[in-house]
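These are the structures in question, set out in turn.
What follows draws every value from the coordinates through simple rules; no lab data is involved. Fair warning: this is a prediction, and the values are worked out from it, not measured in the lab. Cβ atoms are built from the backbone, for glycine too; each structure is taken alone.
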Structure P
Amino acid sequence: MKWYLKVFRQYSDFKGRARRKEYFMFGLINAIFSICCMLLSFCLSNWLETPAFIGIYVLYMLASLLPSLAVSVRRLHDIGKSGWMLLVGFIPLVGSIWMLILLITDSEPSDNQYGPNPKEDVVLEHI
């Protein structure tokens with residue numbers, strides 16, 4: 001949960017780097033919340049017989065859009081790529097596979113043009 005909250009605290013911060021753990025934990029918790037919002041919207045819509053509650057899901061998706069983009073850009077920065085590489089995902093089939101490979105790639109071990117290695121900060125905290 002701390003990774004999810006960390007991403008929302010850095011709501012529109014496209015600078016710096018994000019570890020794989022930060023990116024994928026945010027994605028997991030975001031998917032769980034999205035499913036819960038979708039189920040809640042569906043149940044309320046059926047119970048009250050009105051489609052107005054679909055807005056719960058839509059509002060959550062809009063609220064999480066900018067943090068999702070920001071953490072994706074920071075994740076690409078962690079491997080030394082520009083945030084513009086996200087556009088590769090729009091290439092049918094090949095683009096999504098390429099993006100997945102980029103997102104699971106390990107961090108650059110040292111500082112890069114986007115900032116210091118975030119893994120080193122974790123190691124220093126435990127000492």
Structure Q
Amino acid sequence: MLDIRWKQRYENFSLAFSQLAEFLEQETLNKFEAQGLIQCFEYTFELGWKTLKDYLESEGFDVKTPRSTIQTAFQAEFIPDGHVWIDMLEKRNLMAHTYNERFAAIAEQLIRNEYYTALKNLHAALRDRI
């Protein structure tokens with residue numbers, strides 16, 4: 001059952017990841033598009049860590065929280081960029097302030113320059129295990 005669960009969640013993560021990739025194909029975004037990008041990132045990140053949690057549980061790990069999921073995945077050498085994942089987790093509060101254009105611009109740069117790559121790596125690693 002746990003094996004099926006992570007694969008089902010992976011399908012949703014994969015769809016969200018594709019939408020995020022579409023956003024990032026655009027070099028410049030107006031403020032409304034930037035808000036959409038940030039929201040897309042937020043749900044892609046949520047699906048990413050939850051898919052990772054389900055995968056780790058199917059492998060026999062006991063993880064409950066986002067932080068413990070990330071730490072376990074890093075220790076098991078499943079994700080190479082644990083520090084980026086922890087940063088994504090901690091910056092979720094910043095992401096809630098998309099109405100502030102300065103915060104939105106910072107969030108967009110983090111997504112483009114760091115977070116997307118971490119999500120892309122997870123997407124590929126999980127795809128290889130299906």
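Tell me which structure, out of P, Q, gives 2.1 once distance in nm of label points 7 Å out along Cα→Cβ at positions 22 and 38 is calculated. Considering all the candidates, the number was obtained from Q. Each of P, Q could give helix-only ellipticity at 222 nm (-39500 (n - 2.57) for each DSSP H run of 4 or more, over all residues; to 500), but the derived value -21500 comes from P. Among candidates P, Q, the computation of Cα Rg over 2.2 N^0.38 Å that gave 1.24 used structure P. Could you tell me which structure in P, Q was used to calculate distance in nm of label points 7 Å out along Cα→Cβ at positions 86 and 110 as 2.9? Comparing all candidates, it corresponds to P.
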